[in-house]
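A.B. asks: What follows is a group of structures, each given as structure tokens.
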Structure 1
Amino acid sequence: MAEYITQIDFQILDFIQSNLRCEVLDKIMVFLSLIGEGGIVWFLIAVTMLFFKKTRTCGVVMILSMGVTLFLGEFFLKNLIGRVRPCNVNTDIEMLIKRPSSFSFPSGHTSSSFASATSIFLWNKKYGVPALVLAALIGFSRLYNYVHFPSDVLCGALFGIVVSVLVYHLFRKYKLDNKIENIKFFGKG
């Protein structure tokens, strides 16, 4: 079964390389992977949200969700599963970014992006939809840049969504959102 999934993964990756690669998308996809590195774009959004009482809980939920996906995904699942990245299997591909040295499954860029975007969506659908679009584009950039298999990205997205929903519901269940909104961050209330 794993071999069959990998075969389909390579067919999708090769289709992207053969039919979508162009100079304009090369620049866009490198940029999207860069802002998704370490969840930096999402972390900056979350920290900004901490300044405002109305968005503070969402910022905290984002940071916690990203932390859980980082810990479980990067330090546990990747090492447990040990899946080699497509760029390290097919080394003939011209790389647009540096070859990552870590394992491939699940995609950390995608899991942190979807954990964050889902947190925003659960808080406010109006802002959540564009956040989910950005998360999907960051996930796609990992395919375009040939550093993840489609199944890595799909499972990373699902993982991020599940973690975010769980964190969100724990906050609601224990009424932590009311307590967080009243905490002063950076001297702001």
Structure 2
Amino acid sequence: MIEILNGTTGNELRGVYLKSLEEYSSIEGGSIIVHHFSEFTQDFISGITETIEEILISNGDDEKVIRRIYSILVEGLQNIRSHAEKDEGGYKAAFLFMVKTKESYIIKMGNLIQKNDEDLIHEYIGDINIMVEGNLRKLYVEILNNSVFTRKGGAGLGFLIMRMKSGQHLNYNIIELSNGQSFFTVEVRIAR
């Protein structure tokens, strides 16, 4: 589903979304399970996670894989709902892709961010991408025990949980937009 966004930012984001749609549509042996481009409300998040869970169950996927995917989706989508920036029209544009391949599921999410958040994102994801599992778990416990919150009220656990649950590095990209904002995307692969 694509909701119509107006203005320069809407056109740029639509372009990023359509480029990703083309990329994921051309994965050999892959099939897109879901793709969505709009604002992510709590109702949308609840509905899409339930729908995806039902699809995975009907595909006969392993229960552990389903739980990992569910956790990653909830963390990523809640991050978008809580932390996405608004465009010039007051709209929190975001997208979600989920692709099934023979070896893995691929989840890609994206949302607007403030330009001044780019360095923090680079540093944080860079740090957790190089950590081994034991250090990821230590950091997780440390964050929980210290209850340090970000400027938007989170503890910074979303990316960490996504990294831990996937067992893979988080692939991310930041695209600068003409309005001075940036569009952040993160891709997570989960072995089947």
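A.B. asks: For which of 1, 2 does distance in nm of label points 7 Å out along Cα→Cβ at positions 11 and 43, calculated from the coordinates, equal 3.9?
C.D. replies: Working through the options, I get structure 1.
A.B. asks: Still on this model: Starting from the value 25: which structure in 1, 2 was relative contact order in percent (Cα under 8 Å, 6 or more apart) calculated from? Don't skip to the end; give the middle numbers.
C.D. replies: Numbers: 1: 29; 2: 25.
Only one of 1, 2 returns 25 for relative contact order in percent (Cα under 8 Å, 6 or more apart), namely 2.
A.B. asks: Here's something else I'd like to know. Who wins on Cα Rg over 2.2 N^0.38 Å among 1, 2, i.e. which is largest?
C.D. replies: Numbers: 1: 1.08; 2: 1.01.
Going through 1, 2 one by one, Cα Rg over 2.2 N^0.38 Å peaks for structure 1.
A.B. asks: So if we calculate mean count of other Cβ atoms within 10 Å over residues 27-34 for every structure here (1, 2), which label has the highest result?
C.D. replies: Going through 1, 2 one by one, mean count of other Cβ atoms within 10 Å over residues 27-34 is largest in 1.
A.B. asks: From 1, 2, which structure was helix-only ellipticity at 222 nm (-39500 (n - 2.57) for each DSSP H run of 4 or more, over all residues; to 500) = -22000 calculated on?
C.D. replies: It traces back to 1.
A.B. asks: One of 1, 2 was used to calculate P(r) over Cα pairs in 10 Å bins from 0, in percent, for residues 107-162 alone, giving 19, 54, 26, 0; which?
C.D. replies: 2
All of the numbers you see were taken from the coordinates with simple rules; none came from a lab. No experiment lies behind these values; they were computed from the predicted model shown. Cβ atoms are built from the backbone, for glycine too; each structure is taken alone.
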